[in-house]
Structures are given as C-alpha cells and as structure tokens.
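Each in structure tokens, the structures are laid out below.
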Structure 1
Amino acid sequence: MENTQDLNNKPLTKQQYFVISSMLFGLFFGAGNLIFPIHLGQLAGAHWMTATAGFLITAVLLPLLSVLAISVTRSQGVYDIGKPLGPVFALTFMILIHATIGPLFGTPRTATVPFSVGIQPLLPLSFDQVGLLVFSALFFGAAFWVSFKESNVMVSVGKILNPVFLLLLFSIFALGFLSPMGQAAKQSVTAAYQYQSFFNGFLEGYNTMDALAGLAFGVTVVTAVKQLGKTKPSENAKVTAKAGVFATAAIGFIYVVLVWLGSTTLAHFKVSADGGVAFNQMVSYYLGGFGHALLATLLTVTCLTTAVGLVAAFAQDFHKHFPRVSYRTWLGMMCAASFLTANFGLDTIIAWSTPMLMFLYPFAMVLILLSVTSPLFGRDPVVYALVVGFTTVPALFDMVGAFPPVVSQSGFGQMLTNFQHHVLPFANLGMDWVVPAVVGAVLGLGYHWLRPAFDKQRATFTERN
C-alpha cells in the first residue's frame with residue numbers, strides 16, 4: 001500500500017539535497033549535452049541568445065517536468081506514464097522511448113562522441129572506419145562487463161573523474177571569457193536562424209533526449225528521495241522539484257556558456273557538420289594537444305558511465321516486462337545493437353535520430369504536461385486519449401519531413417509536407433502539434449468537467465421513463 005505519511009518528518013539537509021541534485025545532474029549530463037549546444041551556437045551566431053532561450057525550454061525545463069511527472073503520478077517508469085491510454089499504448093511508448101535513448105540513437109552516441117572528439121582527429125582519414133570499429137567494440141565491451149558484474153567500479157571512477165572532467169570544462173569556460181575567440185554578437189547567422197532562432201533552438205533541444213531520459217530515469221530519483229524518508233507523494237514531489245531545480249539550473253548554466261562559446265568559434269572556424277567537430281576545435285584552440293588528449297580521455301570515461309546507466313536501465317525495464325528473457329541476455333542484446341549502430345558514425349546517427357525525435361517529442365511533451373497536471377482531472381483516460389489522439393497526425397507529418405532527403409524529398413514526402421503547411425498552423429516552425437493538442441485538451445477537460453452534469457440528467461431522464 002502507498003505510503004501517505006513521511007517516514008522522515010524533518011527537512012532534508014543541504015548535503016542530502018546535494019546528493020539528489022548530483023544524481024540528477026549525472027543522469028542528464030551525457031554526450032549530447034556537450035556537442036549540441038556548441039553546434040547551436042555556430043548555427044545561431046549573433047542570434048545565440050534567442051536560440052538559447054528556446055533550447056533551454058526543451059533541454060532544461062522539460063526534463064525537470066519529466067521527473068516531476070514520474071513523482072506526481074507515482075509511476076514506476078515510462079510504462080506507467082502511458083498507462084491511462086491502455087497497456088498496448090503504454091508498452092509501445094516504453095519500447096519507443098528505450099529504443100531511442102538506447103540502441104538506436106542515444107547509447108551509440110556515447111561511443112561516437114568521444115571517438116569523433118578524441119580519437120578520430122589523431123587518425124589518418126583511411127583509418128576512420130576501422131578506428132571506430134575497434135573503439136566502439138572496446139567501449140561497449142567495457143559497458144557490458146561493468147553492467148554484467150553489476151559492479152560499482154564505474155560509479156566509483158565516475159565520482160573521481162567526472163568532477164575532474166567538469167573542472168577542465170570550466171577551465172575552458174574561463175579561457176573563453178578571458179580570451180574569447182571572437183565577439184558572439186558580430187558572428188554570421190545561418191539562414192534557418194535569421195528569423196526563427198527561438199523555435200529552431202527549441203527543436204534543437206530535442207537532440208539532447210533529456211526529456212525522454214527523464215521519463216526513463218525519473219523513477220531512480222523518486223526512489224532515492226523515498227530512501228531519505230520522504231515517502232509522502234506531495235513531499236516527495238517537493239523534494240524532487242527542489243533538487244531538480246538545482247541540477248537543471250547547473251546544466252542550464254553550462255548550456256548557456258557552451259552556446260556562447262560555439263558562436264565565438266565562428267571567428268576562426270566554419271560551421272561544422274556536428275558539435276563533436278566543433279568541440280574538438282575549441283578544445284585544441286585553448287588547450288593544445290595535451291589538453292585535447294586529457295579531455296578526450298575524461299570524456300570517454302564520462303560517456304562510459306552514461307552508457308552503463310543506459311544499458312542497465314534498458315535491460316532492467318525490458319526484463320521486468322518480458323521476464324522470459326534474462327536481464328543479462330537483454331544487456332548483451334543492448335550492447336551488441338548499440339555497437340552496430342555506433343559504426344554508422346555520429347553524423348548518420350544524428351541524421352536518422354531527428355525524425356524519431358520529431359515524432360516522439362510531441363507525445364512526450366503532452367504526456368509530461370498531462371501527468372504533471374493530472375491531479376486536476378484525476379488522470380481521466382478520455383482527456384489523455386483526446387490530447388494524444390489530436391497530437392498523432394502532426395507528429396507523423398513532422399517525422400516524415402525530418403527524414404533525410406531520400407524520404408522527405410520524395411514525391412510522397414513532399415505531398416505530405418505541402419498538405420501539412422497548408423492545413424496546420426505553425427508547421428513552418430515545427431510546432432504544428434500545438435494547436436491540435438490544445439483543441440484535444442479543451443475537448444477532453446470540457447467532457448471531464450461536464451460529464452457529472454450529463455450523467456445526472458441522463459439518470460433523471462431514465463428514472464422518469
């Protein structure tokens with residue numbers, strides 16, 4: 001039975017809040033959190049501040065709300081977030097989330113980012129593919145070994161090396177302020193960011209995948225808060241929110257500086273294909289060869305700790321819902337699939353992850369907002385069904401439009417895109433799901449609040465007849 005009273009009635013200490021905040025920071029801050037803000041800065045140039053404002057909503061505020069959604073609804077994972085829509089939807093949503101932050105895109109990126117930043121620049125071009133093959137095999141072999149043994153080695157190493165990594169990162173920040181590469185306000189702006197920098201920054205925040213990760217890892221944080229004695233749901237939510245604000249504020253600060261630094265790099269470098277290249281250029285500019293090698297080593301360890309968390313969470317969740325397959329078998333399949341995907345390279349992974357994120361993020365956003373506000377309507381399945389149902393078609397259109405040209409520029413792709421832009425408001429901003437979702441919410445809430453009156457009238461009519 002759910003606890004309704006706290007086991008610990010005393011306020012948590014600053015140290016306890018620091019522990020929870022550090023856990024949240026560690027769960028959210030991974031490979032993509034470094035490369036995408038820098039790339040955003042290069043794309044936005046002089047408009048970096050407006051782009052950052054949009055980026056912070058989906059890369060900072062939304063992940064915080066995703067953790068709160070787990071706490072408010074007392075969920076045990078992603079499955080429970082989608083449960084008001086039935087077990088089929090809940091299971092499908094869970095699989096898609098784990099596949100996206102897992103073997104298809106998120107986990108392979110933990111190997112490709114340190115490779116593209118640290119190893120690839122040192123190799124001849126002809127050895128790029130072989131180098132990635134060997135590096136990713138060793139990387140996911142290590143992730144499998146640590147997770148298989150269920151060892152605390154990587155956690156212990158992370159406690160030492162992650163702070164060192166952050167110290168080096170902040171040293172780059174300091175150098176960037178003391179000796180900036182250029183003036184951010186004077187840098188060129190790419191075409192997409194000339195007039196829609198806020199909304200493009202908003203969409204770029206999808207790439208961090210942190211809102212999806214928050215749904216997958218939120219239960220870890222909520223459980224940790226319970227272990228500190230805050231078992232009453234309202235108190236648990238308050239502690240989670242407060243610790244979440246501290247953690248996401250720290251991440252938000254790092255994002256702002258990284259975006260600014262990315263824009264200043266345009267004084268010396270062209271816009272790169274991805275943030276991994278830009279990060280490598282920036283580190284080499286400020287710290288030279290030795291600093292680059294040291295930071296690349298620490299980045300590899302940091303990404304490895306993230307990979308261990310991802311593969312373990314994937315295996316645990318899938319073993320829970322598909323118990324005939326053991327935890328360790330799921331773990332092996334996860335690591336093998338991530339290894340295979342990683343060898344397509346960072347650019348390919350980013351290109352093909354974008355359509356899935358454009359499809360999943362509208363669902364994630366409406367489910368997060370519905371979960372956080374669910375006490376207002378008692379998690380009524382009708383409200384969920386109407387909001388999610390109205391969001392589905394725009395999300396599908398956005399997915400098709402975000403595919404690489406082989407799909408998006410095909411006759412079918414262009415036909416859908418033309419229809420989307422003529423019919424749905426804000427389609428040119430990538431926000432065409434907003435109006436349908438609001439319509440669904442108005443209809444759903446209206447039905448929920450007016451249903452008692454309708455039921456009463458129906459009962460009266462039945463009695464009279």
Structure 2
Amino acid sequence: MKKHQHINYFMIISLCFLLGACEDYVEVGVPDDRIVKETVFENDETAIRALRGIYNELFNASFSGGWRSSVTILAGLSADLLQPINSESTTYGEIQKNEISPNHPSNYELWSSAYNIIYMTNSVLEGLGISENVSGDLKMRLEGEARFVRAFTYFYLINIYGEVPLILDTDYRKNSLVSRNGVDELYAQVVNDLDRAIELLDSGYENSDRTNVNIFVAVALRARVALYQENWDLAEILSSEIIEETAAYEILQDLDQVFLANSKEAIWQLSPIGRGNILTSTGEGQVFIGTSRSPLQLATGFVEDFEPEDKRLLNWIGHYNSSNRNFYFPFKYKDRSSLNDITEYSMVLRLAEQYLIRAEARARKGNLNEAISDINNIRTRVGIEPIQVSQQVINKEEIFELIMEERKKELFAEWGHRWFDLKRTGRTDEILAEKTSFWEPTDVFYPIPEQERMKNPNLDQNEGY
C-alpha cells in the first residue's frame with residue numbers, strides 16, 4: 001500500500017526503467033493514469049517487459065527477496081529455526097521473542113513491499129484487459145503469470161497477518177480506505193487466481209530459465225493451498241501431477257546442486273539479475289553465510305536434531321568458528337558476494353516440497369504405506385535409512401510426526417515453512433512456549449503495521465497488539 005499519493009509515481013518510474021525510455025515519457029505529457037494502460041501495452045515487447053519488471057521487483061522486494069525483512073528471515077525467527085547472534089539485537093530481538101511492535105520497521109517493510117507487488121500485478125492485469133495491441137496467446141500467458149504472482153503474494157499475507165485488505169485494482173483513492181477481508185474470502189481469491197492461471201499457462205520456461213511462471217509453478221502452489229485448506233484429495237492429485245513430470249523435475253542426489261540456477265529440482269526461482277547491478281549472489285546467501293559480521297544463526301538445538309549421517313547436516317549447515325564467534329548457519333546457498341557471475345537463483349518452489357505435500361495428504365487420508373514411500377524419497381537422498389514398515393507398527397499420528405520432522409529439516413530457512421506448519425497444525429503453543437517466555441496464543445499473527453493504520457482509519461488491529 002505504501003504512501004498512496006506516491007503509488008502512481010513509483011509505478012511510472014519503475015516502468016520507465018524497464019523500457020529504458022524514461023526521458024521520452026517525461027517529455028510527452030501523457031496523464032499518469034494512462035501510462036500503464038496505453039503506453040506500456042502498446043506491443044508485445046513492452047508488455048513482456050512490464051511483467052519482467054514484476055519478477056525483478058520480487059527479487060528486490062523486502063518480503064520476497066531473501067534479505068533482512070523477508071518472509072524467510074522474519075518467519076524463521078518467529079519459529080524455532082533462527083535467532084540473532086547478538087541477543088540484544090533491536091532489529092531481530094522482538095521477532096525472535098514473538099513480541100513484535102506494530103511499529104517494527106521490518107514488519108512494515110514486509111507488508112508495504114508485498115502490497116507494492118500486488119499493485120504492480122493489478123496494473124498489468126488492467127493494462128492487458130484493455131490492450132488491443134498485445135497478441136492473444138501472449139496476453140493469456142502474461143495474465144496467467146500476473147494472476148499467479150498476486151495469488152502468491154496474498155498467500156503469504158494471509159499466513160502472516162490473517163485478515164488483510166483484498167485489493168484487486170489500482171484505484172488508490174478507494175484503496176486507501178479499505179477494510180480487512182476475512183481469511184475465507186482471501187483464500188477464495190487466491191484459489192480463483194491460481195485456477196485461472198492454470199487455465200492460461202503452458203508448460204514451458206522462457207529460454208529454459210526457471211524464473212518465469214508456467215503451469216507447473218501454478219499447480220505447485222495450488223497443491224500447497226489445498227494442503228493448507230485440508231483438501232487432502234486435491235493436494236494429493238496436484239502434487240502428483242508435478243512429481244510425475246519426470247522429464248522436467250527430479251530429486252537431486254547431490255545436495256550442493258539443488259539451489260543452483262535452473263536446477264532440475266527447481267520449480268520456480270528468482271534471479272539475481274533482477275537486482276540490476278554487478279552483485280550476483282542471492283539475498284539468502286548474503287544474509288545467511290557465516291562471517292564475522294553475520295546477524296543470524298541457526299537456533300540452539302536445531303543442529304542436534306539431525307542424525308550424524310544426514311547429508312543435510314553436512315551440506316546445508318555451515319559452521320563459523322573464530323576467536324570470538326562460534327555458530328551454525330544455513331548453508332544451502334554457497335555464494336555470498338559474487339560479481340557478474342550468477343551461479344545460484346533464489347529458490348521459491350521445489351520438488352521436495354511436493355513429495356512432502358503428497359506424503360501428508362496421503363497420511364491424513366490413512367494411506368500410510370504410500371505416505372511412507374514419499375517420505376523415503378526424501379530420506380534416502382540424504383543418506384538416512386528408509387522407514388521399513390514391516391519392521392515396526394506405525395500409526396497415523398507417528399507418520400504425521402515424521403512428516404513434520406522431515407519438513408522441518410528439509411525446508412528450513414526457506415520461505416517460512418516451519419512457522420506456517422506450526423500454525424496450520426495448531427502446534428504453536430506447544431512448541432514456541434518452550435522457545436520464549438513471552439509467547440502468547442495471539443502471537444500467531446503479526447501486527448498490522450501502525451504506519452498503515454495511521455493512514456487508513458478503517459484498518460483494525462490483530463488481537464493482542
């Protein structure tokens with residue numbers, strides 16, 4: 001939402017940058033509200049560039065860029081995975097203790113950057129809707145991609161804040177006074193956008209680069225949404241669709257290859273090229289990889305949860321040890337500071353999650369042997385003995401616990417999975433009360449940023465803040 005009087009200005013400048021002709025737009029006195037709808041969508045090339053601008057912004061945005069105010073960082077702190085190295089950290093201390101002030105700057109940055117992405121997708125959708133110059137097949141594809149990004153962004157807003165405003169157009173005067181919508185209504189829009197995206201998209205990646213949204217990207221997120229909504233049948237069907245695409249996706253045996261650019265485990269990634277300068281490492285690599293100045297570490301006790309032979313312990317967890325610092329850190333990304341040499345993309349969706357989605361859906365339905373088979377696909381690739389059903393009696397609850405443990409170890413430091421898993425399965429009080437004495441049940445949602453509530457009197461606050 002940002003400062004509403006500046007939204008059109010920001011979008012115009014962003015689009016001018018994408019098209020490389022800002023001076024021309026300044027000289028031609030086109031009204032602000034017509035630049036997106038007419039000028040940017042005057043042909044296929046400019047429409048493609050507008051959508052590419054959204055992808056670039058996803059890499060740079062606070063909520064999605066893997067940097068210090070991202071979902072990955074903040075949700076990792078809120079769960080039991082990350083903690084600040086400096087226990088007196090004002091930036092991260094509140095979040096790790098689950099005592100977030102409505103004025104916390106990182107919380108505001110996450111919220112406002114997410115709504116800026118939503119504004120950009122709404123602008124593209126409006127422009128495509130009235131354009132007569134973009135070819136039909138391309139228009140459908142770009143609509144599908146924009147709808148996916150909007151659904152993706154709302155998915156995270158829902159799971160971080162609960163009820164939030166549902167904004168589907170660019171009328172900033174109206175939007176500046178919106179109220180919050182219910183979670184069911186928000187999820188209905190997410191499902192609508194994803195289902196429409198699945199109708200519009202094909203299976204290709206542009207130039208074989210896994211940074212654009214295709215039908216499988218949309219199906220992967222739709223499978224996750226089905227899991228969160230406890231639609232076990234649909235979650236199993238959709239995750240199976242991805243898993244069966246063996247020509248496109250596979251579980252890689254070498255863990256050091258998983259987070260490389262365009263790895264075959266990747267369903268969707270974000271490229272550092274979106275940063276627009278010579279620095280080509282990911283935000284996650286810059287924040288997580290241990291140095292003398294690192295702000296974060298893996299939480300106390302997390303490393304001890306791994307079996308000694310687990311390759312994730314050996315390949316995805318680093319250890320920094322100097323005369324005055326000794327800590328473990330997420331080491332899924334190996335590049336912290338490359339220049340003009342992209343080797344890694346920021347991972348957003350990957351195949352391992354789909355196996356875990358299907359395992360949980362099958363377990364919830366009572367198909368325990370099939371659930372175990374999916375879990376074993378994850379366990380065997382990291383060097384852990386597969387579960388042998390014939391050797392032990394395993395009930396539904398034990399399988400569920402195994403799946404949650406595998407999700408914790410497999411998806412740690414990726415997009416808030418652990419935090420969201422604890423919330424959707426109702427285990428926050430059980431797990432997080434042990435982490436901090438400050439825990440209260442109302443801490444499952446972040447506060448609505450006070451900066452937004454000061455601008456919009458119709459935004460009420462979450463309980464407990």
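When relative contact order in percent (Cα under 8 Å, 6 or more apart) is computed for each of 1, 2, which one produces 19? All intermediate terms of the calculation are to be shown ahead of the outcome.
On the way: 1: 30; 2: 19.
For relative contact order in percent (Cα under 8 Å, 6 or more apart), the value 19 is produced by structure 2.
Among the shown structures 1, 2, from which was the value 0.10 of FRET efficiency 1/(1 + (r/R0)^6) of positions 291 and 387 (r between Cβ atoms, R0 = 35 Å, to 0.05) calculated?
On the way: 1: 0.10; 2: 0.35.
Answer for the origin of the read-out: 1.
For distance in nm of label points 7 Å out along Cα→Cβ at positions 139 and 179, which structure out of 1, 2 has the highest calculated value?
Working: 1: 3.0; 2: 3.6.
The structure with the largest value is 2.
Using Cα extents along the principal axes in Å as the calculated read-out, with 87, 55, 44 as its value, let me know the right label among 1, 2.
It was calculated from structure 1.
Assuming 1.3 is distance in nm of label points 7 Å out along Cα→Cβ at positions 99 and 355 as calculated from a single structure, say which of 1, 2 it is.
Source structure: 1.
For FRET efficiency 1/(1 + (r/R0)^6) of positions 219 and 331 (r between Cβ atoms, R0 = 25 Å, to 0.05), which of the structures 1, 2 scores highest?
On the way: 1: 0.85; 2: 0.25.
Of structures 1, 2, the maximum of FRET efficiency 1/(1 + (r/R0)^6) of positions 219 and 331 (r between Cβ atoms, R0 = 25 Å, to 0.05) occurs in 1.
Identify the structure, out of 1, 2, from whose coordinates helix-only ellipticity at 222 nm (-39500 (n - 2.57) for each DSSP H run of 4 or more, over all residues; to 500) was calculated to give -15000. Please report the intermediate quantities before stating the final value.
Details: 1: -25000; 2: -15000.
Here the read-out was taken from 2.
Bear in mind these aren't lab numbers, they're just calculated from the coordinates by the rules spelled out. All figures in this text were calculated on a predicted structure; none of them were measured in a lab. Cβ atoms are built from the backbone, for glycine too; each structure is taken alone.
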